[in-house]
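Structures given as structure tokens follow.
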Structure P
């Protein structure tokens, strides 16, 4: 079955619209498509009938006329309603035009006949208020009528303000005032102040222009053209500023959406079984994202509110999940606190025993149990650990003091390390290569020497580090060689420290922090590359940014090399 109904439904839908005047072309297009479709269906039906006749068959006729009548009935209804609307609009605009023309005539009569300025101004106010309330007039008459009204207004104000005998003088003065105002507009165009201040000053100058009386007809065209050229130049600068602002606002929205993506990746990892360390490390990242968000300027109001709502919702999700996990872990932390207090009491109960081997084994097993326990929270962990370590040290310090041979050995080691420090201080550099080899031997020797008395280990290590650092400084190394050798020397010195494991961990963490910071900086530069337009100036700036990115990548490679040199202890 042939579907003509969609055409009828479309024209019916147009008829139901409130304003049919603007839908004339759309209705004509629907009619044209309907007629083309109908003609094609009639042709196809005729062909089908001929083919059926040749076969000796008969096919039923299709009532195309009733379809035409249904469609044109709706189309005629649309045309009639639209015609009524056009007629009404034309009538109203014609009446409004008559009203405005009559107001212009009335204002002319005031100018020509009324000599009392007060009465004239009252008449002007009534005419002007009526003018503003009148609706639209025919489009082709708008500019003409408005120009005529503006011209009559200028004549009115001139007539009321100036005595006829000084008319020529007033024209000249008005010309000077308007030329001066044009110069101020040109100066405003070249000013460097805030753009809103420029807009405000432009409105003030335009108001002043309207307040200045008329000029002679001979000069009016030149002055008017100069004025509008100056005004347009100011508007061009204002519009250029807002175009640039729109670009900046769009750029800010893109930056904020990138932060939302980063935050979304963190939120996607939320899990009821996530450890406190997960939330602790990611809290730092979320807070960083919040700080970056604060540094980004605003976007367009509508988009800014939308992205802020999305960002804030993700933050709420993260910190809400963190709060729930914190509640669950609080009981575990409290349990760990009690267990660690119990281990401290166990050590205190035996740390005065003098059965060194048996007691040492017991305390070591207690230490292993301590390590197996989870954290006791930021508030208590360090305090409990300090108390536990101090309780263990009571035993181990007593055991150390009880062994005279061990004390002698510690004292001997102390003397050996002091002698080595003196040798480092007395060393004379003659050749850089030889000196570097000797410095490494110093480090190896210092590491091979055993422990020194507990009270001396920090000061001996500090003195050794200070002495060796001074010798490396005397080498006056430069560039990558300096960085590489100094870092190797730094590791050698760390290796000689009794706290070398802690120093290695601290150095590893610092290098990773530097790598993360450089990676974020490179990411920001790479993001910015996408916003450069293709121009000579932009290409130069783009090359500069690409150079910075390459430099950062080299720094990251150097840091990664340092990271590999740190022993895993």
Structure Q
């Protein structure tokens, strides 16, 4: 009845106009204050009692002349009391979709976009090609950030790389009439917003053109209808796309391939790029990945448009509700020795938080391709045999450690010390956290000078901390590379003086904060002797490390800045 009344009103109101356009109106403002509205055009009723998430069929509307469109609250007939008015001029013989979006109550929703009419030109009433279903998508949720849309059942892959409120996609997408599954994810971190069924075949939509619109509030604290996906058909019917319960696992991915050929890569699940421009040494936060079905993991060069020419590909099935750490390690370049082929190393039973608020749970992974089997001792408590006999590709843990600042001594199996690292669990505020400590890079860093041997820690949120190096062995001789270095004053407030360096030596000095970030660097190609001066007056107070490379001999010393 409502649609019939609308058609009669439009015919009566606009019969005098010789030029017409075709138009469909969709009410998608989730503000309860605009739950039902009256639409007036040039002061005359056009659509009475148009309810939220309802649509009109496509009908003729005047073209070539300005139209004042007024949105009135339910029961209101005076356009002077409109909650929104605008003037538009439609082109003759054009077809439009007009979506009412945003909110009208600025008091209840002070930060959300205000009411507006979003207009798509070039709309379709039927599919452009016989046998297809043409789908136009509009982001109509005013408090939802930019999202992407993936199809997961075929899988068709990434349908919409990014769409933000209140935009339409640029043009209709053409679909074979099948029943599809859609994942809506945040662009920012790929986290899942919701999964929905799009039963194009079951609904009998062959040869149709439809508008799929995101609707409602994504944030449950905003009063009003919740988030969902809806489809407006050309005849004015609106169908809600059912939310589906898909099975997921939680996964953190760590890029630990020190091969220069893999310095930056894209990670794909099936045909969907889930981690673009993934740099060596970085980690993702824990994210949802489909479980209980075969997925294809592909690794390609950064900025790839598809998985053609991928450098690595494997099949994987994850268990529902399991939590995994996945470390990408190994080499692509088989000229590097010893050659360990690129692979994914998977640990099931991973933790996103620690089991005790006063401890830090540490999962250890040996990911340095040219490092031998090693032991790890803690030398401040001390704890010997913390980790025994861990080889490349092995996990060890979780180790529940009282949250403190430690020194970790990496040894060969004959107890020769390879390196000593600071593990500032307390200073970095890691109480109650679960972290992945992974060996990274090359012991012989001539393979990749930008990836020397280090220990890094990946936090559950994707933050990666480089553990400050205290000392390590010379790459070629494995003799202790430390020198008789002294720092003063300590604490320092203005300039740190470094004494004991050899005149004529090539000096690299890295100043590292407690979280492993390099905050200053000095390069002296031919040191003149005396004291090396390092300005520290611009740095905040706290503990720091100075890592010195003197003609290939590496040492690290700790000092304090106190402003």
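As an exercise: mean count of other Cβ atoms within 10 Å over residues 144-151, calculated from one structure in P, Q, equals 20.1. Which structure is it? Computed on structure Q.
Taking distance in nm of label points 7 Å out along Cα→Cβ at positions 112 and 240 as the criterion, the top structure among P, Q is P, with the largest value. Quick check on the output: 2.4 is distance in nm of label points 7 Å out along Cα→Cβ at positions 152 and 208, derived from one of P, Q. Which one produced it? Considering all the candidates, the number was obtained from Q.
Suppose semi-axes √(5λ) of the Cα gyration tensor in Å works out to 61, 26, 21; of P, Q, which structure was it derived from? It must be structure Q, since only it matches. Structures P, Q were shown, and helix-only ellipticity at 222 nm (-39500 (n - 2.57) for each DSSP H run of 4 or more, over all residues; to 500) at -29500 was computed from P.
Every read-out reported here was derived from the displayed coordinates using simple, explicitly stated rules and does not represent laboratory data. Predicted model only: the values in this text are computed from it and were never measured. Cβ atoms are built from the backbone, for glycine too; each structure is taken alone.
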